[in-house]
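Take a look at the structures below.
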Structure 1
Amino acid sequence: MDISLDQIKQLREKTGVSMMACKKALTESNGDIEKAMEYLRKKGEAKAAERSERGTSQGIVAAYIHGNSKIGVLVKLGCETDFVAKNDDFKALGNDIAMHIAAMNPLVINPDDVDENLLEKEREIWKEQLANEGKPENIIDNIMQGKEKKFKEEVSLLKQPFVKDPEKTIEQLMVESINKIGENIQIVEFSRYAF
């Protein structure tokens, strides 16, 4: 069964979970919104979305220094309570995210955070590439939208495949951790240093 973008958006508005999770839930429930919501609750993703509304006034700064001492990362990882900030699973998550940042070099946390000036430079490059390839004018806009979406996801931490388990994104890792730990967890900010 084909799932429409409108159905996915509708489910996302009701649950707050990722577009991919919504699509999978709708596919599993043959496009039935109510059954898809139930599916997400069973998987625990809707619970993680509910928790993501809560504030994160506690947390840790996790650090990772690569073996060659040429790359270092600091990640500010927020949670709701000091109790969770001292939790080993939470600390391990911070270390995993810091190591991922060292390896994958994301520019921002979310796709919406990508700088417009950077996007404009990329658009100019893509336009020139497409012109050189002789692409028809009527499809260039669609190609450009696809390229922009892909670029924003590639440079965004939450959308990148997790280096230790490429089957899931950092966003999915966060959802799993929220469900396991039972509190809202947010990547507040990060810095990557390299020689």
Structure 2
Amino acid sequence: MLEKIKVLREETGVSIMECKKALKEADGSMEKAKEILRKWGEKVAIKKSERTTEQGIITSYIHTNKKVGVLLDLRSETDFVAKLEEFQALAHDICMQIAAMNPIYISPQDVSQDILDKEREIYLDQMKKDKKPKEVMEKIIEGKVEKFFEEVCLNEQDFIKDQDKKIKDIVKEKIAKLGENIVVKRFVRFQI
């Protein structure tokens, strides 16, 4: 059991006590324990998401071709967390994501209603000749809107280093691990 706790701690970065509780709840299964820790982490992230983030860092990333650059404002609750190597590594990963995937917005809430209305109008025009029932068309349009968010919103994009996670998921994981709210405040991407 001690060896499993040690391995789980190394893989997740969660405290020894939390690893022990998760393994006990999972009847010793490492995979189940990881899933339990992930769920606990989400609950922690939700609770912490309401706390203010007035510290943080502004960091940059210049791609190796010197044709793409990113400035990122990543916030935390305290200067202590902002100085941690893990926080700075997260900032670097997010900068690389922005450079590679060119998001326009941080989250779906940042997309104006005018833009959404125009997108829905385009999707509706594309489907007019299909003669599908209105309810079916509405579901298809909502699916296309979700896909649109995945393309243009940083938090909804698949993480370039792990396609099974979205950017919002890796941020939640860091919130749970570091114990503070973390927020992407703003970014700018430059390209020649």
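Read-outs: derived from the displayed coordinates by stated rules, not from any lab. Computed from a predicted model, the values in this text were never measured in an experiment. Cβ atoms are built from the backbone, for glycine too; each structure is taken alone.
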- Of the structures labelled 1, 2, which one yields 20.0, 63 when Rg and Dmax of the Cα atoms in Å is computed from its coordinates? 2
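Rank structures 1, 2 by distance in nm of label points 7 Å out along Cα→Cβ at positions 123 and 155 and report only the one at the top, that is, the highest.
For this comparison of distance in nm of label points 7 Å out along Cα→Cβ at positions 123 and 155, the top structure is 2.
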- relative contact order in percent (Cα under 8 Å, 6 or more apart) - structure with the largest value, from 1, 2: 2
